[in-house]
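Listed below are the structures to be examined.
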Structure P
């Protein structure tokens, strides 16, 4: 089967993907700044920073697809966002090119388009409207994906992931959940789509209450199956965001901190 390199493989999404991709028969190269606790058959590990271009190119050699998940997963001060999320993504794209990899799946985010209105529902995958510095880094990721696809003839998927969790955890997830199985389907679509070029898709399951379009994903063969509606009775009583008028919800409010690590704040 195929050889798939995954940056940031120790994170939550990497944890979803690894057993499912192995079960499908694929061989995995786990690229992370720390060594994994353990390796399963069919996996190998490469310890590298995502800004280490030569190390990345060596790790990606022979891969059929690079899945780029590494980086800060929430807001940070601008120098940290620039150094890791933007410079790191540039290094990943360039390393893939040098290694001869022609397919990339880049983990963008709903925050790249957080200021898009939710009413009416979003059609297609409109241009970025980031809601934070983190969102800006994901808009830059999409721009880099577009550049490398156009300049070097690569197939690049930028997936605006909404909320990837084992199960829906908040009222927001009734529309924004991405299930582990559907996340895997997204990877497999990136691996097999015949459509070259750059494609921006929504990383979301087939939720009854979603407000984004599955059409861009369908164009590359991504057909999600799962629906958060099965958890509606459990989640229906949870508080909703102060604003549901924009995709980024409360992250679009003027009161939401910009350039501060959310984990250190009492929000």
Structure Q
């Protein structure tokens, strides 16, 4: 796990034009695209802004010089969290429609509605675009730079402090988990080995989860006491130095925002 986290951070520390952009620029573009896509009316014309936004995303991805396989792997990992919600929409009468046409009748009084399938397709387009821009942002910006950029954009200092600590100790926890997995491999224990009794495997995994929880709690307590000894208090905040945005970056963000604003308008009026 720790190797995967380091690989993700190493990938985000590239030298492409997208990587070296100020993190605030990337955060603004990403959130603007997501807001524009989510705010677009639930209409079949959603494919027009969806296609234009995806082409815009592809252009940025190519400029970032990242492999396509990276995008596909991360997309496949995220898809299950949203695809099931989208698929369930086809079985319900959606409030966005007044009439419903049964497309496929199923047992137990369950039906697949034509209008609900249409609504699910609209949700899928919105989901893919939003997730694609999030993947682009996370793949071209290290976690600490994301936090710094968000703080400069006005993220409350309390949030910045908590997220900063989470980022810092995420790698510590991953390293701890890696040591536990190495112990399992050394003792030839595999939780998916069916030759071992099910209760035994469950017992060992339960002990492991409990141990990880206790170690995490103890590590947090030690860290908190150490911070108090160094002057930490409720008034302590993550110090972020000021940084001016370059004129070229202002031009980039202005052009990107103009494009993001114009795309939904083109799709909306084209669909009328």
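Observations on the model:
- Highest-scoring label, criterion being distance in nm of label points 7 Å out along Cα→Cβ at positions 91 and 123, among P, Q: P
- With helix-only ellipticity at 222 nm (-39500 (n - 2.57) for each DSSP H run of 4 or more, over all residues; to 500) derived as -8500, matching label from P, Q: P
- When relative contact order in percent (Cα under 8 Å, 6 or more apart) is calculated for each of structures P, Q, structure Q gives the greatest result.
- For log10 I(q)/I(0) by the Debye sum over Cα atoms at q = 0.09, 0.17 Å⁻¹ computed as -0.64, -1.28, the structure of P, Q it came from: Q
Computed from the coordinates by the stated procedures, all read-outs in this text should not be read as laboratory data. Everything numeric here is computed off the predicted structure, so don't read it as measured data. Cβ atoms are built from the backbone, for glycine too; each structure is taken alone.
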